[in-house]
Structure I
Amino acid sequence: MSIWTRKLSIGNRVIDSEHKKLYDMINRVAHSIAARNVAALSEAFELLESCLCDYSSIEGRVAQAVNFDFTQHRLAHQHMLDEVRRIRGVLVAGNCVSPEDEHHARCLMDCLIKHIKEDGRPLKLVLDTHLYDFNP
């Protein structure tokens, strides 16, 4: 499991909060894999997908409020959702998980961190011109 760090801040409290939720959900997936608990894993993936959809909507509203073209970023969100669904299919379909499957949780975490640090960089530049507590 990973620990959230302020280095992952995008410069907006609302979006940072959503990123942290996703981070925590991925840690929940990792914990379910480590525990070899397929039922908990299935529930963790359900919550992760739901949080990812909510996050996309929330970030889209923030982007719109600061006049940020969200087109490319929306594609990045879809890529993350597709990756979550792909990994969910691999892990849950077999109805059995093993400690060797922990690399899937690392892939999900790497995907989220890449999204925050790389895909989020253009939005971060715009958000840096607003107050951290900006909430449209």
Structure II
Amino acid sequence: MDIITQIVSLPGYRAVFERRGELLPPGADIPAAAAARLVCLRVLFFALARSSLPGGSQLNRLSGIVLDPDYGYLGLCEPVDGQSHPGRFLGYLPPGGSPTLLDTYRWMIAAHLDDRFASEAAWRQARAEQIP
């Protein structure tokens, strides 16, 4: 179980998740599906969280806290038990965002949906075909 030991205010960050979804039909538009599964939530604050690990050791880490859109409660972006409700946690976007970093998160989702897009070259080709 995670225990919050300190609150840290770092405004402007967003947490990026891959929304859970149904399996894609054959021939699905992977770049569009990746964009549709991207969830960006405002990080309300960061917390220094302590977790107990097997064997009695402790793990301290800084993790974002978001309001879960489906369940309506505060949750750690990266809980040790892996039970992140908004979806698979991918990372953070700094204040002001970053189009390149956001596209990298889309690429991570695309590779997860269809391993043909795991290489950067295949993802860039798919994006080039999508953008006229």
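Each of I, II could give FRET efficiency 1/(1 + (r/R0)^6) of positions 68 and 116 (r between Cβ atoms, R0 = 25 Å, to 0.05), but the derived value 0.20 comes from II. With relative contact order in percent (Cα under 8 Å, 6 or more apart) derived from the coordinates and found to be 29, which of I, II does the value describe? Structure II accounts for this read-out. Which of I, II yields -23500 for helix-only ellipticity at 222 nm (-39500 (n - 2.57) for each DSSP H run of 4 or more, over all residues; to 500), as computed? The correct label is I. Comparing distance in nm of label points 7 Å out along Cα→Cβ at positions 4 and 108 across structures I, II, the highest figure is found for II.
Readers should treat all values here as calculations from the given coordinates under stated rules, not as data from a laboratory. It should be emphasised that the depicted structure is a prediction, and the values quoted were computed from it without experimental measurement. Cβ atoms are built from the backbone, for glycine too; each structure is taken alone.
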